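Please find the structures below.
Quick note: the coordinates plus some simple rules give every number you see, no bench work behind them. Nothing here was measured: the structure is a model prediction, and the numbers come from that model.
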Structure I
Amino acid sequence: MGTFIKSVTFDCADALRVGAFWAAALGSDLDEESTAERAFVEPAGWGGPSLWFVAVPEPKAAKNRMHFDLRAPESVPDEVQRLTALGATVLRDGDELVVMADPEGNEFCVE
């Protein structure tokens with residue numbers, strides 16, 4: 001039997017800010033004990049790994065080596081608009097794939 005991914009951990013400057021963004025983006029909640037130093041988001045409906053956000057002193061320095069690809073529940077433009085309202089930015093806008101960044105610049109795609 002193989003292993004499974006229990007959680008994905010992000011280094012960030014403000015764990016509460018980034019955790020709140022990803023909780024809202026994924027339709028989940030930020031754990032009530034989350035702080036600016038350490039935040040935790042459980043997957044909505046237990047549909048995947050948990051997300052941990054841990055404050056570190058150094059800033060993000062380069063493109064992520066790993067990123068999320070999000071499937072838009074309706075149209076890609078509608079999902080991009082919703083995520084932008086939550087604090088994301090568009091990095092590259094394509095026909096079927098939009099590259100975005102969360103509030104601290106971590107890249108992800110919406111398709």
Structure II
Amino acid sequence: MTFRDNLNRVCKEKGTTLTRMCKELGISTSKVTAINRGSLPSEEMLLAFSQYLRCSVMDFFSDEGTTFEVVPADDDEEELIEGYRALSRQKKHRLMAYLYELQESSEES
């Protein structure tokens with residue numbers, strides 16, 4: 001799948017569209033046209049999309065079921081990775097949403 005296909009798939013899974021998301025993020029709809037024609041957004045925009053959709057940026061670049069080689073730094077990370085990979089796609093998104101909430105609350109402290 002292409003970046004555009006994956007982004008639209010994630011939007012659909014989250015009950016939105018690329019156009020609606022861009023409007024709510026204050027991003028020009030001309031960017032939607034550019035993305036649909038094969039343009040890749042900036043890193044900043046990718047992060048905004050992932051935070052809005054509560055998913056990983058990697059979800060925009062990988063097909064469902066694709067995993068990437070990750071070398072855990074310690075036993076805790078290894079256990080987290082194994083647990084994450086065992087989750088359904090929906091539960092992975094819920095876990096990422098919770099992670100973003102924890103990060104936001106730690107930044108406020």
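Here is how the numbers come out for the structure above:
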read-out: Which entry (I, II) yields the derived value -6000 for helix-only ellipticity at 222 nm (-39500 (n - 2.57) for each DSSP H run of 4 or more, over all residues; to 500); value: I
read-out: When relative contact order in percent (Cα under 8 Å, 6 or more apart) is computed for each of I, II, the largest belongs to; value: II
read-out: Origin of the value 37, 36, 29, where Cα extents along the principal axes in Å was derived from one of I, II; value: I
